[in-house]
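Next come the structures, one after another.
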Structure 1
Amino acid sequence: MSGHSKWAKIHRGKAVEDAKRGAIFTKLGNNIAIAARAGADPDTNFSLRLAIDKAKAANMPGSNIQKAIDRGSGKLGGEQIQEVMYEGYGPGGTGILVECATDNINRTYPDVKVAFTKHGGNMAEKGSVAFLFDHKGMIVVKETGEDLLLEAIDAGAEDVVEEDGETIIYTEPKKLAEVRNALKENHNITEAELTYVPKNIITISDEATIGKITRLMDKIEENDDVVKTHVNFDVEV
């Protein structure tokens with residue numbers, strides 16, 4: 001299993017800039033609301049704990065976090081947020097999964113579809129792209145070393161990759177909480193989330209294709225209803 005790709009690093013850098021501008025608070029709020037449907041207490045709802053931690057890392061105000069929890073748990077009434085996954089193909093035959101949290105699918109689906117069709121891609125049937133990925137837990141630790149590697153494996157990790165001063169730890173989805181909790185006291189965990197890891201990577205080197213993919217992903221991700229995207233490509237830059 002590979003570590004973080006060049007595209008992943010580009011994507012993470014963009015996410016940091018978006019966080020500085022406060023441009024991701026709506027997405028983070030929707031993510032919290034989805035998680036809060038299973039319970040409003042982060043001590044017993046690990047998905048909510050992860051969503052809150054991610055929001056705090058982006059400096060989202062506590063009042064916004066609490067409002068998102070209340071919305072997801074039904075305290076505020078109104079339309080309920082629901083999860084939906086869209087699948088599609090981008091330029092160069094690349095596979096793209098789009099996780100959304102929305103209170104109006106009739107708004108979200110057309111917006112995502114337009115993004116694909118206007119930028120060299122197309123929507124796909126459910127399952128026709130998802131099979132290209134494995135559902136995994138992912139933990140990123142801001143350090144490396146054999147001790148961490150062994151500790152992660154002992155805690156139940158499936159795979160550990162060192163890259164650019166970081167350690168990327170992959171787990172079974174159900175093991176994510178267990179492994180994270182085992183490591184968090186002694187290590188600087190910068191990310192912990194459920195993700196979709198591509199089984200095989202398509203490397204894109206053609207500048208024109210990279211440009212098309214970048215524009216497509218930017219358009220998809222600027223949609224407030226889009227929480228996460230997952231891709232099976234890397235770029236040579």
Structure 2
Amino acid sequence: MTVDIERDGGVIVATLNRPDKKNALTGAMYRALREALVMASAEEGVGAVLVTGAGGAFCAGNDIGDFLAENQRQSEGARSGPGGEFIRTLARFDKPLLAAVEGPAVGVGTTMCLHCDLVYAAPSARFAMPFVNLGLVPEAGASMLVPRRFGLGVASEMLLLGEAVGAARAKEIGLVAEVVAPEGLKAHALAKAKALAAKPRAALLATRKLMRGDAEALYAHMEEELVAFARALKSPEARAAFEAFAGRAKA
């Protein structure tokens with residue numbers, strides 16, 4: 001496992017710790033993140049979760065080799081794999097979730113941020129969802145959340161064109177709450193997480209639920225995405241994109 005799970009007061013801190021791969025997620029890492037969310041939801045003493053990355057990167061998306069191997073092992077592919085289980089848990093997670101983002105946040109590195117209540121970013125942060133470029137469709141509810149939160153124009157830039165968004169632009173559109181110097185990023189985000197964890201719990205969770213609306217509608221949309229994602233994964237375009245990626249990795 002390459003996710004460090006720590007408890008700091010009322011906050012669980014999950015650090016993606018695979019810096020040599022820019023914290024690209026493996027199946028084991030997805031499972032560890034899901035377990036952290038399940039534990040946080042169940043424990044009364046936990047009031048918030050903070051996700052961050054080690055080595056100057058947040059998350060470069062899926063580890064492609066591990067992702068393809070996991071999908072071959074699962075009877076329903078992406079729908080039943082650890083990535084699918086993680087994003088389902090995100091949709092129904094009921095406590096404040098924060099992210100401290102430095103460097104690349106690609107694919108799921110960005111889509112998990114869409115589920116965060118607060119995202120803090122270093123100037124180096126770059127958010128990208130290049131699913132279409134890989135012959136795929138968005139996941140984790142991104143095709144609903146991005147147009148709803150940022151408008152169709154931004155959604156077209158990020159999801160159709162697959163363009164990356166820097167920290168300043170991410171703050172401008174509302175994806176990022178604040179841009180913070182890298183040396184103080186984690187401490188700043190942790191302080192905000194602790195502030196949330198110290199609030200009156202029932203009022204905080206009720207307010208969060210009212211702000212977010214029906215979690216089941218998002219969950220249902222995510223299921224539609226997963227069906228489309230699994231279908232797209234078998235397409236000639238996706239196969240060609242993954243073969244090209246594998247070729248570059250070996251070069």
field: Entry that produces 20 once relative contact order in percent (Cα under 8 Å, 6 or more apart) is calculated, selected from 1, 2
entry: 2
message: Quick check on the output: 30, 15, 8 is semi-axes √(5λ) of the Cα gyration tensor in Å, for residues 118-181 alone, derived from one of 1, 2. Which one produced it?
response: 1
message: Suppose helix-only ellipticity at 222 nm (-39500 (n - 2.57) for each DSSP H run of 4 or more, over all residues; to 500) works out to -15000; of 1, 2, which structure was it derived from?
response: 2
field: Ranking 1, 2 by distance in nm of label points 7 Å out along Cα→Cβ at positions 86 and 174, the structure that comes out highest
entry: 1
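With percent of Cα pairs over 20 Å apart, for residues 46-133 alone derived from the coordinates and found to be 51, which of 1, 2 does the value describe? Kindly include the intermediate steps, with their values, before the conclusion.
Values: 1: 51; 2: 40.
Computing percent of Cα pairs over 20 Å apart, for residues 46-133 alone on every structure in 1, 2 gives 51 only for 1.
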field: Identity of the structure behind 2, 12, 20, 23, 19, 14, 7, 3, 1 (criterion: P(r) over Cα pairs in 5 Å bins from 0, in percent, for residues 70-189 alone, calculated), options 1, 2
entry: 2
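Laboratory data are not the source of any read-out in this text; all were calculated from the coordinates shown. As the structure is a prediction and not an experimental result, all values here were calculated from the model. Cβ atoms are built from the backbone, for glycine too; each structure is taken alone.
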